[in-house]
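Engineer: Structures for review follow.
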Structure I
């Protein structure tokens, strides 16, 4: 069983979380100097709006990030030694006083994390390309008035202290069960991800009309890349609850904070009755591996694999994949303050056999 708590309050003061109790942070904060986030950031500090109204845009930008710095300091407090933080952030382009320019959010966040004591690891570029004919910015074909199209965001990766150590037998078993497939490693650990983005609008009158929701694939990958089963995952800017859903799908515990209490119904509705979605996702993950095995044998012959997974009826490339065990979600239960998830295994069956 995994447990998932949702708290409402400022992420600058996550008082309900103990020191050194979180294994991984996955989040997407409000993006400073993106217009849709102005209101919520102005509320954090009156000086932010005062500077903006005086056209002191650099000062306003800096004050916004100083509020985020407080969250990164709290993140450092709650993370265990060796814990990682993955921050999805986009730079901002904006025309202010008829002057178009870019505000480099990712660079300022890296600075804030390093000043807090984190180590920056290699980052990921998430390419959210669009084929819309009006995607280009500026005056078309007239130099130098056109601007480079901004079609990517960043996933910044930081670690608290030295590399995590797995000491107990239980920790080692959880880590081995949480291994990913060789072909997934090659895809996930590339520094360029091509994943289609999601809509930023929420049609819910009870909550704010905007969200930095990322697609499920983003937190799911990150959680499986940088944590082990039964770990604790934190999202200080929970929003629509996608990180919680990804943690449930990955058999991790989770904690979510959001400043907007009106998001509660939306978060819980996005998680309730999602067992079919999660289990279909896991089934496809296993099926993709079975297909990979089949295709590789066609190219390299039946001797292409030296190892067979100890739990499933399929072959794998490396010894580190022998103990992979991906549980299916049996039941998601919600109460007023907590969500729990129960799991079951489909050991020894291929995805095709499981569905028969």
Structure II
């Protein structure tokens, strides 16, 4: 499906970094879901560059809803949102045409699109396109909230600084959705910012690990093989530029444990099945088990840096040296958090709609006596 993800609820992205606009279309949402312009603006503001440790490119992210909404609610037809690009410096890319930026999609994109791609600022590969994904994600997050599902993402590690894990999930998620810098411990965030600014001063960049929690998801979503919950989330998460690894629950740490340590013991509590621990991240056999979904994403350092790097000119077939000009983030871990929330919301909305039908977002889902 190329630029489309999802089955019952699907999302298609379009636009380029230095084109007139970026945007997207959601199809399959039930009619009657509230669409809150302020909620869209808040999520976009969490993604927008706004601080000294962000890129100097300052897009207003003014969005327009072109279809699918009437009198503040979804109509059930395709919902389209566009955001104009207003702060491009396309000349930054003309002089380096043909010089592949290391760890970017320039050369791979040239091979795929035979030179017809818009190479300015990465074109359709650019993180700028995530603005549209975030705007649409805000609508999907509202739809999820109507079913009792909430989620949030924080920076777990960055620049050698580590935040605490999720603890009181509902309270932590609520705090993250209001936070200017997405950490659970404010002093840890200040130390991360200092590390990001140090990398910027050195003409370099850093990456990090972010952690996401989902609460309120019912048991029984997903399939045991090719459409497992882990598989679908990973598929969508790896579409975000910069995400290079995804792990669920205790992830790679599980490989160091014995089964007696790694297994999540099960109990009955207030008429529902729970697990005493959640090392498997709320998923067993590829299917949600009713416990919170927990996963981590490794985010690589921003590949655009101010240092001289060896590369090639793929138009002339010569070795070359590149020093990247333009405006770039020394770290994207802060700005990627709302994008991960948006992508996660897309996957969960699609899973819920496949199991209960698209009306689940307005009429609720059948209640399981073991739920």
Structure III
């Protein structure tokens, strides 16, 4: 095999697939990137058997062939090469030789014969705008559980409803939901759980895609655009009935500037107890008073004005969850909805009905007021 590339083109695509290659797998070949050159073009691929990805790479093919090479070594080397054209050739005993400028670099590889196949999209499935896909992920992924014992919650749930699609993430302490227009779903698919590793790779791979096709193949899901295909195994099981924790109504409603409440919450959280990160919010029709009190650290108090409000409440919240939620609101102002100190605390962007976050309150006696 003999190929040539522009450095930036090769590096960008290698970095796209590198995140999937597993450096801790018992199978050495899964730590490698597959480079394949055929008449139809050059492809780079990686897989850890749970998630797989392949991308098309612009380059010149002098001789076809294929090989696998350590993802880390190849990416690290290409990153350090000068901004000049790169020539890649395979040599005897499954090695590659890179030539760039005055440098020649030889890396030991592995035969591609045992590299697992990454399936191709078959053209069927549903299509979503790339901007929409990235938006619903961005607005929800922070709330997904990272604890392995909650494997059903280690991802995003796409609920394919007739009137809309709901994308949901929760760790049972807080919840984020983003809506988008309904997707044309297969008759036998009501929804699917997308694992977190795949979510992160989708964000990286399809960050600038105009449209992304989603195809269903047995227990796998394929995301693809004109340049890349990403395969992931689905999380099997029934997602919890998240709708049951969304209150039908609330008693109080406050509108406040997003930047103002986020900055205040961050400052006050610095003196919250690191065992529970609890802070207290006193909300009335004119202001929000934040406070935290930790005997070993000190205490913090801050008051901000609200734009409008009805009702009042004194409620304890986990500062990490609150700042996570507030930092993912993409409007200038946001809405807080509440009933009492024991009821779910709702946060949503003003003027955007397609995004909702819910935080479970904490006991006020945990804040040592």
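Just so it is clear, none of the values below were taken in a lab; they were calculated from the coordinates. Bear in mind the structure is a predicted one, so any value in this text is a computation, not a measurement. Cβ atoms are built from the backbone, for glycine too; each structure is taken alone.
Engineer: Output the label of whichever structure in I, II, III has the greatest value of distance in nm of label points 7 Å out along Cα→Cβ at positions 2 and 250.
Structural biologist: On the way: I: 0.8; II: 4.5; III: 6.7.
Going through I, II, III one by one, distance in nm of label points 7 Å out along Cα→Cβ at positions 2 and 250 is largest in III.
Engineer: Now for a separate question. For which of the structures I, II, III does the calculation of log10 I(q)/I(0) by the Debye sum over Cα atoms at q = 0.09, 0.16, 0.19 Å⁻¹, for residues 122-241 alone return -0.40, -0.99, -1.20? Let's see the in-between values first.
Structural biologist: On the way: I: -0.40, -0.99, -1.20; II: -0.32, -1.00, -1.28; III: -0.21, -0.70, -1.03.
Answer by label: I.
Engineer: Quick one: distance in nm of label points 7 Å out along Cα→Cβ at positions 42 and 186 came out at 1.9 when computed from one of I, II, III, so which one is it? Intermediate values should be presented prior to the final figure.
Structural biologist: Values: I: 5.1; II: 1.9; III: 3.5.
Structure of origin is II.
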